[in-house]
Structure I
Amino acid sequence: MKANDSTQRQQHGQEAEAIAARYLAARGLMVLARNFRCRGGEIDLVCRDARVIVFVEVRLRHSQAYGGAAASIDGRKQARIILAARHWLARHGANDADCRFDCVLLDRLDEAHVDWVRHAFTAD
C-alpha cells in the first residue's frame, strides 16, 4: 500500500465520521466525543440519546465484497469497542449509565446513503 492510499483512506474515514456525526445530531443525538482511544480499543463517536450513552462505530466501504461495511464489524472489533466503552464510562464516572452500541454504515461519502443500525450488538 502506498502512503498516498493510506492518507486518502484516513481522509475518507474522517469525512465518513463527520457525515455520521451530522446525521445523528440531526436526529436528536448529542455528540459527546469523537475518536476516543484507549489501550486496546477506539470508539468513533460517543453520543447521548436522551439518557442513553451511545457508542457508535462508523464504517465506510465502497465495495460489498467480503460482506460490506456491516460484515467488517466482527466479534474481535466488537470486543475492542466494548473495551473502549468501558474505559470511557469509567473515566466519566458513568459506569451505571444505560448505553448501547450503534453502527453507522456508508457505501459512499454521502449523507443520503447512511444506514444507521441501532442496537447493532451488545456487551453481554
Structure II
Amino acid sequence: MTDRTASCSCGQLVVRTQGEPTRISICHCLECQKRSGSVFAAQARFAEADVIIEGASHEYARTGDEGTTARFHFCPTCACTVFYRMDAVAGMIAIPVGAFADPGFPPPRVSVYESRKHPWVHVPDGVEHFE
C-alpha cells in the first residue's frame, strides 16, 4: 500500500494518505486558477477513511457555478490550501497534488472545464476531457 504525505509550506498542516487516489484531475475553471495561482489546479481524491489530518486549519467555503460547495482547508500560518471537501462528493477528500511535493506522483486521468483552458496548455494523452 502506498503512503503519501502532503503539507503546507510551513509544515504545520499535514495530511497523510494510504493507498492510491480514486481520481486525479486537473481543473481549468477560473476559480481554481485563482485558488492555485496557476493556469489550472491539479488534485487527487482519496476516501476519507484513507486520510489522516494533523494540525490546525481555517476553512473557506465556495459555491461553484453548478451550485455545489467546496470547503477548502488552509494553514492559518502560511495560508497554503492542503485539502478540501466537496459537498457533492461525500466521503472524499481532495488534496492539491503540489502539496505532496512529489514529482513522481501519478499523472491526471481527467481534465475538466476545458472551455477555460489556456490555449498553450497541453493535456497529457489518454486523459478524459470534459467541457
Review point. Upon calculation of distance in nm of label points 7 Å out along Cα→Cβ at positions 18 and 106 from the atomic coordinates, which of the structures I, II produces 0.9?
Key: I
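Using helix-only ellipticity at 222 nm (-39500 (n - 2.57) for each DSSP H run of 4 or more, over all residues; to 500) as the calculated read-out, with -12000 as its value, let me know the right label among I, II. Mind dumping the intermediate values first?
Working: I: -12000; II: -1500.
The read-out comes from structure I.
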Study note, to complete from the structure: Structures I, II compared on distance in nm of label points 7 Å out along Cα→Cβ at positions 10 and 34: the greatest is II
Revision key, fill the gap. Ranked by relative contact order in percent (Cα under 8 Å, 6 or more apart), the structure on top of I, II with the greatest value is II
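Where a number appears in this text, it was derived from the coordinates with a stated rule and is not lab data. Since this is a predicted model, take the numbers as computed values, not measurements. Cβ atoms are built from the backbone, for glycine too; each structure is taken alone.
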